[in-house]
Structure 1
Amino acid sequence: MLDWLEEQLIAAHADGRKVIILDHEYAGNRYKDHQLWTKEYNERYFQLIRDYHEQVIIEVGGHDHYADLRYHSSYHVASLKDTDEKFYFHNLFVAPGATPYGNSNPGVSMFELDAELKPMNLKIEYLDLDATFGMDSVPYDSAQWWSLDYAKDYAVDYITADSLHDFYLRLKDQSEDDTVNYLVSKLGFNPSDPFQYE
């Protein structure tokens, strides 16, 4: 599979094309204490993604059932040799589960691509399952939803590695309450509901 991926990235580079990588168990992913990709494949994957980072629009992963945004610096990636100049790459969006997991609410995600194929306007909509308890069915119009709008709520207009790095720096500087609200939201819990917040 990595040979195939390398062929696709080489071809995309030669043709001036961009790609979106969709995967379930993304490189670096873990289950409890176990890394799901062996070191050999993990390192080869990161080498490919770093070498061809200009071809990759975004990677969208799953498996965790909780939403997350990740990126890497070209330094200290697995055991790869650092690049001469530091840059950010590998903008990864881990999508939330469409089913409840660990008592979280199911979520549906969406983002757009601008004219330059930069991913933008990431939004996650969560169905508040607590509001459905005791009901036989819930018409769509009556369902209670809440959303996490990265552009509106956190000024993350683009989902590029550079903008994710800027977001990380802002998160480090904001209050602990604001950071906890963000973490609660991205994990699929409604921060305005005291029970879910706890």
Structure 2
Amino acid sequence: MRSALRLYPEAGQITARSAGIEGQIVTVSPLIRGCVDRVLVRENQLVDKGALLVELDHREIDRKIAASSAEQGSRARNRYLLARLWRVNADVLAPVGGRVIAIAARPHELVGIAQPVVTLLQSDELWIVASFERGALERIRPGQRASVHAAGAVFNARVDSIAPADGQILLEFVESAVHPGAVLRPGTPAAVIVDTRGPVASVPTFAST
């Protein structure tokens, strides 16, 4: 985490010493080497598990399937099954559902096995980890409201849990006008203000859209 941005909290508010946005990143790679035929997603798009992200050129594979299917014998059968496997692997699918946050493949580009072509934010879920001075940490409780300042925007959050030994708290985003996943990425530095005044928040967590 990087140092928090300079903020000016009011009485009863506590500013984090440092904070950062975190989330589960999944990189998607092809299982075979080939030339990219189509990229079927765009950045910031939400995709389901199993969605077709990138399609490799499979015209030569299709010809092999047709040729081997017309032949007889065990060797022809083996060639057919192998070609069918190549055809399946020419489709690069999403292993998890989430938000597309980066695309590294372009049509007509040659890509290799295990070369990242698409990056996903799994479940379109982000959270915040913030560090506080130990004296301030004693005033923080789960459920307290907080504001998160990152990427030029302000998001509502609440304290989820506290790790006193590490001087850190975990915060979760709550309903905001802008979905955090649409503008924020894991690793983005943030500034956090926790409001210790009044009762703890009881609001629903942000739902993916």
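Read the figures in this text as sums done on the coordinates, not as results from a lab. All values reported here derive from a predicted model rather than from experimental measurement. Cβ atoms are built from the backbone, for glycine too; each structure is taken alone.
In this comparison of 1, 2, the computed figure 30 for relative contact order in percent (Cα under 8 Å, 6 or more apart) is attributed to 2.
Given 1, 7, 13, 14, 12, 10, 8, 8, 7, 5, 4, 4, 3, 2, 1, 0, 0 as the derived value for P(r) over Cα pairs in 5 Å bins from 0, in percent, which of the supplied structures 1, 2 does it correspond to? For P(r) over Cα pairs in 5 Å bins from 0, in percent, the value 1, 7, 13, 14, 12, 10, 8, 8, 7, 5, 4, 4, 3, 2, 1, 0, 0 is produced by structure 2. Among candidates 1, 2, the computation of helix-only ellipticity at 222 nm (-39500 (n - 2.57) for each DSSP H run of 4 or more, over all residues; to 500) that gave -4500 used structure 2. Suppose you compute distance in nm of label points 7 Å out along Cα→Cβ at positions 80 and 168 for every structure in 1, 2: which one lands on 5.6? For distance in nm of label points 7 Å out along Cα→Cβ at positions 80 and 168, the value 5.6 is produced by structure 2. Among 1, 2, considering only mean count of other Cβ atoms within 10 Å over residues 96-103, which has the greatest calculated value? That would be structure 2.
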